[in-house]
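Just below sit the structures, each encoded as C-alpha cells.
Every read-out reported here was derived from the displayed coordinates using simple, explicitly stated rules and does not represent laboratory data. Every value quoted in this text rests on a predicted model; they were computed, and no experiment measured them. Cβ atoms are built from the backbone, for glycine too; each structure is taken alone.
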Structure P
Amino acid sequence: MTNRQVAQRVQGVGTQDGAGVSLTRIIGQPLLRHLDPLLMLDFFGSDQPNEYLAGFPAHPHRGFQTVTYMLKGKMRHKDSVGNEGVIETGGIQWMNAGRGIIHEEMPEQTDGLLKGFQLWVNLPAKDKMSAPGYQDIPAEQVPSVALNPHASAKVLAGELMNVNGPVKTAKVSPMFIDVHWQSCTTVDIPIQQGHNAFIYCYEGRVDVDGTNINAGTLAVLSDGNQVTLDCGNDTSVAGKAIVVAARPIGEPIVQYGPFVMNSESEIQQALFDYQRGTLA
C-alpha cells in the first residue's frame, strides 16, 4: 500500500453567498482554485439566524453537479424540474445541473444551528449537457461503517470496506465519507490510485501521515492508494473530518459564476440561454 501524504494545507476564507449567507470557502478561492474535478467546497455553520435566514434564492446552474450535506438543521430544495424536498440533519442532496437547472435552497428553520457543506463537482464535456437530475437522501439511508472500536465513517458516495454509499453517479466516480473518531486511534482509508483527494477536518484535529490538520483546515493529498489518520501526540483528541476523492477529468475549466463549461463560447451560450429563458 502507498500512503498518501499532505501535499498542501489550505485555510478557508470567510465570505457570503446567496442572499447573504455567511460561510467559509475552502475550494474555489485564491489558495485553491480547483482540485479537478472538485470545483468548490463551502462550509456553513451558524446559530445566528441573521447569518443564514436569507438562504439561496432561485439561481441557475449548468455544466456540473452540486452536493449539499447537512450536518445540522433543515434546508428546503426546489427546482425548475419539479423536484422539491427538505434536507435534514445527516441527509445529502446530490443534484446534476447538466444542461441547466434553476433551483433554490432555503432554510427550513427560523432559529437554531444550521451547519453543513456544499461541494461542486465538475462534469466531463460529454455530460455537461445531460438531463438535470436530483437525489434527496435522508440520514437513515446513509450507511455507517465501523473502522475500529474508536472510529466510524458514514459512506455518502463511493465504496468503503465493501459498503456502498447511496449516491448514484458514475460520471466522476466520487468517494465522499464522513469520518468520526471518539478517542485516539489510527485508521487507514483506501482511496483509488490516481484520484484527486482531500481531507477537511471540521471538529477536533487529526494527523495525516504525521502532518497535523486542525479543525478548519483542508489537506490536499498526494497520490497513493490509502490515507492514514491518527491522533499524533494528543491521546485525548476526538474529531470529525470529511474525505472526498474523485477521478480527474483533465479538461479545460471555464467558469462564470454558476456556469462551468469548457470554453468561453459555451459560457456565452449559457448566459444567452438563461437570459432568454431556455436554460431550464
Structure Q
Amino acid sequence: MTKNRKNIIKQNFKHGTFLYHKNDRYIGKSLSEYGEWSEGEVELIKKVVLTNENIIEIGSNIGTHTIPLAKHISNGGQIFSFEPQSQNHELLMENIFHNNIKNVTLSKIAISSKEGKAFMNTFDNEKINNYGDAKIFENKLENFEEVSVKTLDQIIFDKLNENFSIKLIKCDAQGQEPNIIKGSKKIIEKNKPLLYLENDDIETSKNLINMIKSMGYLMFWHLVPLFNPNNYLKNTKNIFPKISSINMFCIPIHTKIKLHENWKKFEIKDNNFHPLKKI
C-alpha cells in the first residue's frame, strides 16, 4: 500500500468513482478540475470497438480510460490492462473495485521487446509530479523500483483462437511504444488489431511510424486537447493551454472501417513530420 495516503483523493466523476493523486499535475489535476481526462481518446475508441470485443491497454495509469472502456465492452468483451508502476497500479486496482468492474484482467508487468527485469521511477506524493511519466530503465537509481518485463506475445498470443481475438491495442508508455510493438508482432500479424499509440516522443517517432507502416497499416494523427470545453464539470477555464495528447490511430490497410473524409488531412505520410517539431 502507498505509505502516504493523505494526498490520495476519492471522488465521483463522469465515468464513476476514482481515487487519484492530488499532486498529479496532469491526470489528477484534470480530474479535479474537469471530472475527466483526455476524453477524446475514450470517445474515439468507443466508436470503433464493439461492446463484445477485446482491448489490450498498456500503461493504464489509474484507470481513467480503463473504467469507461471496460463499461463500454461489458457485453462480452475484456480488457487486458498493464500498469507496472506501484503507486498507479494500486489506485487502478481500487478504482476497478469501486466501480464493480468484472471484465478487466490487470497485470503489474512492464511490456517491452524482451523478457527480463527493469526499474521504474517512483514519486514523492508530497510534491507536484507527473504520475504519468513513469518510465522503465535498465539500471537502478535512487527511489526506483524493480519490475518484471515481458512481451505482449508471451502473455496473449496463446489465448488467440477463432473465438477470441484482440480488436484494439492501446499504448501509452512514455516512448516505449517501438519496443512494445516489436514484442507484439505475432498478435498483430494474426489479428490485425486497431492500434492507438501515444507518439509524443520526437526521437522515437520516425522509427515507430516506419515500423507500423511495414506491418500494413494506415496511420493518422489524433491530437486530443487536454481541455475539453464540454467537460463533465462544466469548467470553462482552460488550465492546459496549447497542450494536447499526441497519438496515432492506426488501421490495417485492408479494413472494413470507414473513416470520415476529415481523417484524410491527418494521415501520416511523412515520417519526418511530428506535431511537436517547430516548422
Structure R
Amino acid sequence: MNNYFVIGNPIVHSLSPVIHNHWFRKYNIEGHYEKKKLEEDDLKNFTNDIRNNKNINGANITVPFKKKIINFLDELSSAAQTTQSVNTIVKKNGKIIGYNTDVSAFNETIKNYIKNKFDNKSLNSLIIGAGGVTSSVISSLVNLNKINNTLYIMNRTKKKAEDLVLSGLTSSSKRPKVLDWGDIPQNLDIVINTTSVGLVKDESLNLDFSNYKGTNNTLFYDLIYNPKETNFLTDAKKRGNQIKNGKMMFLLQAKHAFRLWTNIDVEIDNEVLKLVDQWLEFV
C-alpha cells in the first residue's frame, strides 16, 4: 500500500483525503491518503520518514509550510524554484523532490474568466497576503501576457510583502506595487485573498472596502474553499461584487499532484464536484 499525506497547521479544514482516496478507489490503485497536523520542528523528521519508508510515496503541503519545507528537500521543480513554494512532494529514486502545482491550478481557474471579462484590456489586480501561496498567484498573474497590467500587493507586515516582490520572482518591470495595509486602490478588476484568514468561522481580514468604488465586474477571489463562503466573500457579495472561492484551484492542484504520483490524468467530473460539495455542506 502506497501512503500519502497532506501536512499543515491547521489541517482540519482539508478535504484532500476525500478527493485523493476517491481517485485511488476509482482507478483501482492501492493507495491511502490522510491528513497530518505538524509543527515546524516536525518537518525534518517528516521528510526523513518519506525518504526512508518505502510505503510513503509523497505528500501535499499546505499552510504554513510551503516555504519552510524547502530546506529539507533534495530537488525542486522549476515552478517550485521560481516561486520558492512547494505544495507537492514526490519520492523518485530515493530523492525527495518538491513541486508547485498551485501556479498551474490558479492559472487555469483565472484565465478563462479573464479572457471572457477582460480580453484586450489591461488588468488591475490586488493581492492580499504574502504567505506560501502568494508567490504562485503572482507568478501566474505576471505571465498572463496582458498589456499594461497593474499588480498591487498588501500585507499586514509590509516588509514581508516587500521582501517577496524583491525575491527575484519577477523582472523589475513586472514587480507588484507594495501598498500600506488598508490603502485600497479604486477600479480593481480582481481582489485575491491569499491569506489563511477565514479558515476559522467569523475570522475577518479587517479591511474596509466600504469606500471602494469599483464596478460590479470586480471579482473577489478567496483561495480558501472550506468554508465555501468566507466573510471576505460574503461582504463582497453584499456590495454587489462577483465572488469566487478556491474550490476549483484546490481540485486542480490535487489533479496535478495525483498525476505526479501515479501518471494518471484524472477527471474533475460531476462526481468529484458533488463529492466536495457534499463534504462542504457536512462540515
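The table that follows gives values for the structure above.
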read-out	value
Structures P, Q, R, by FRET efficiency 1/(1 + (r/R0)^6) of positions 140 and 260 (r between Cβ atoms, R0 = 25 Å, to 0.05): label with the highest value	R
At a computed -7000 (helix-only ellipticity at 222 nm (-39500 (n - 2.57) for each DSSP H run of 4 or more, over all residues; to 500)), which of P, Q, R	Q
Structures P, Q, R, by volume of the Cα convex hull per residue in Å³: label with the highest value	Q
